[in-house]
1. Output the label of whichever structure in P, Q, R has the greatest value of Kirkwood radius over Cα pairs in Å, for residues 270-485 alone.
2. Out of P, Q, R, choose the structure whose coordinates give distance in nm of label points 7 Å out along Cα→Cβ at positions 14 and 38 equal to 1.7 when calculated.
3. Which one of P, Q, R has Cα extents along the principal axes in Å, as calculated from the coordinates, equal to 78, 63, 50?
Structure P
């Protein structure tokens, strides 16, 4: 999968051969770490870094193209290293069995659950993340002018890529060009994205087909953020507060703080009760506001306190609107501990227990930085042989802060979403399979938000079986849990067999 010799990339990539030993066989594969150029009117404007893995075909008689999956993370501003080194690639970062962070140094292990066993993989870093960079504008005219010799090249303007439509266009152009250069147009094509990457997948389900002529066999959304209206945590909204409750309830049960809705230890019964409460009790109660009688309000608050494990006084103080930050601080406050926002099963000591608001770092997202930064740099530079002085931007907050969420030409006001595009994509291609997966303890993109949206999609009965929702123990990166990663691997292997 090495780059064509006609590539205009100014950076030197690498192509190496490897073997992954699995329980029942060995996989011989090629790893290609390269930069692919993006163009605007025949002028190179950016170089997008990627790592592609291709399994060598066994025997000359096997001419059926393998599935090919394009993978990216979210943020916006996150590189693909999380899925690359956490779950899908042939090497992964070692975690404790239930997603806990091991002590330094970072350890890389062969990934027995690598998706490489059933699909070739291409991990893409959007511009401004990983090693992907925009290029300086062409200023040949200036170079011939002695008066501008000291500023012959303008600084790259990466911000033009930091908005919804331009980002999607860049990914579409990358995928289209990759398929052409690598002669993979006849392969079953899949896209997979995590978090904001799931938002990208939903949008691309339509855009790749209509704008780039790329038919998809499957779209995989991992802990996705799909409709940003569900993040609206004001006094005047309902859905945000309700869709968060089941994750709060399961997290409280995990820490032994909930009053079990069923038999002690029965997480499924507790989950069902929390989902029913969110839909049938909390939303109507919040919608009533001050018109709700005091006795009815007291009943709702007590039920909520039992389900999510917080003191009744906290529920009353919050008026039944319990956000993730309040929950994270209050659940184990008596132990001077906080729980993670991205994985509420993980705890950390509260460094400022006497202050009114929590002022420490999130033990999940911030704690992971050292593992994935060390893991991806070691893998790219040592194993795959990339030589560059560029800094690998794992999570570029400059991108996140500068991101433009407004959609040009769209007169809608308020929050952006992607469910409409997913619906259109599924109708354009009634063969495309869609899978949405979450971790139960993720408070940032709660699983019940996707369940709620799926019930509102009004899919044709013939299409509804193509939409699969499957959730696991763990948080935003539920695949750091050993059992969840194994279960997800088995489920996705079956998903690919069905999709192809």
Structure Q
């Protein structure tokens, strides 16, 4: 973050098939990060969108009996709707078929060409249409299969335009030496750096056998390689999105899946160096959402549809489950059983029930008004404020899972407080009136902190919790989580269960 700005991007999603929970995961994690940074009063620009060119799109369109543009329009609309469905707060949705994007890609390629970094040559290699990428023979699975999709690759030979990627090896290594946090986590940084150390081959950045793409400006018989077209979206969006967002460059954070590490951590910075554009500050690489131990993919038919889970449990529980269950940066398995267990054990019992008990006791014992802080919970106050600091540290390290874990430590601490202090017993003893004041105040302050900190993950349910506590419910600032923030004298209001029990269908 620089000068109060924070520019965050998802990868743009390839529109060869309908979105699944893996796409939802990336968008949700990015949205959580964006919301947290807005809580810190930063000026945030959050970008997502769709990648709509290339051979795979043309093939999928033909199989569906429509033109590539019709196919892209239909699928892009589904991804736009996915962003709305998961309550993503993106500021712009880019499509690589946007005229402004196409023109800016052509302009930047012309700059690179004029700089002497693009030349014409011939190339042959094993090509996976699903990946839109060439693979060395040694990377293929047995039987000449794509290492990612397990589908057959084909030998392709063309006369194309090439980007002198090999010429940027030393500059890329210097970048990695100067910025050890350029790629997160460290294991992915090391992986990307090894790719560079082992040597780089020049990159074919055009295709002559494909017509669905951005025409090469000096050779319109060829189109831009879809990955080069797609990578420039992070730059082009700021040249025409409403509100003159050019001030946000460079990106503070790219959020990416591990299967596109090389494109972003090696090729993308080299393209920017050639074009004379400032490099992104950081990128973070998350793992796969797995089903049955395998990456979800339309190509393999192994997908989870997120919409039934949203219909049954609600959106916020899905956002929470993905954050807690799948450690950010690692692979994780999505299961209906795990979802139901976290929903009932953690959300319903530990958080929702705690809120209900606290509001009910304040209503019963203090006429619905938060009592004063009697100054007897300095240790708990320090724990709450320490949790706020730990959550900030976790988000600075781009680790929303660790942030959620830290918050849940506090949730469980507050539940223990109820059992240790037993407010229902204190209420029977007039001499313990101030002790009762203290525990009710501390519970309300703790729940306020929990709900403010959890709000980026579960904005609707945490908003309802904050409203029940008489607090600002829509986009609460991070400062509101502090124990010392005014709270005494606030009227609370009962609310329906935040997480009602759900009977799982057999």
Structure R
């Protein structure tokens, strides 16, 4: 593989009055993994997109192999060996895995005819890189039929099919389970040995220390530090990210009142994925859902929100219910916050105001009482510390963490009694996570019952009163008190009996 050296120097980018990058700097060379760190809104994604030709900078320079370059499109960057895997997937849902991977550079016979056999064979070779960690991703499977983790793998393979010299992995592990992450890290090490340059963006600090050689930290649009991983610590890097503050500390949730009313009772719930799930949830309780990804956690939340069919009995606030549509659940003060904000949570091209009121416009009457709507939107935006130009700005102008706050904010306007959270902090920085944790505590103190699925074990261990660990669609273990520790959580996730018997 031809060597590569890339340097972004003093890069700036403005969107109207919003400065996304004021002084972005990054260097990465062949055979090196550089972690790009920073809080949401720090400029990580903007700098990555400048490097890959997605957006044009207002100032600064890119040096590739010691010469100044500029890209007017991603294809310009790809021609010089630069590819990226972004946090928001770029796949076309109704096309197959093979069609997505090879889109715009399909294998052809005689330079003209599409060679479907060759395309399928090359796709099989790429999929073999994740052999043993995927179940349904085959060349001819339509992408919309894949689970989220396998879509993420297809996105990685799509970038890899370009045979890049430099690859940017922007939260590429966020949707993957532990086996898939381990396999990706093995691949990263082999790419590094082969001379590839890798920029690795992750909010999981343990991942940074596993695979990176150096870390470059951005804060408020400017580069504020570059550290060799072997010569730094988590505390130092977090301090750089959040202006010298210590890493946010989480604490196991407050003790649940002994007389807290039962808000939800689920008995023998079944779906296409779930098998005989039963549990109770009290007001003011934060119940975690753990286990490897794809074991039924999302399906449980969707069933309770009326988004997928189920059998079994659900009692909410003392009343037997069976929601077949989300609007029925909403009428009973049930709210659902998805993790995939781009496709499920917000309308990116619409304003923050419109998004915050998506489920609630009817309460403002006809004609709409816009002044009241703006006041309510401003109040919730203030409560959540959403960094924005105004409530009239499009959600697409927000950082990932602030966009996720909009997803949460639209449900807070409805004063939910039961809050269903589907991996809500995925791809969110440590500062925004700390604010989110504070919000959860306030909601619990107000009596809101919360079910919280997280792919981050630390969140489950530090925040939840109890954790139901799902395995193969069943509750493999219920952990609480002294039993709620990492050893038992991992053991139950793997389907062992250690967690349930206390050994």
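1. P
2. Label of the source structure: R.
3. Numbers: P: 78, 63, 50; Q: 90, 52, 39; R: 69, 50, 49.
Structure P accounts for this read-out.
The numbers here are math on the coordinates, done by the rules we state, and not lab data. Just so you know, these numbers come straight off a predicted model, no measurement behind them. Cβ atoms are built from the backbone, for glycine too; each structure is taken alone.
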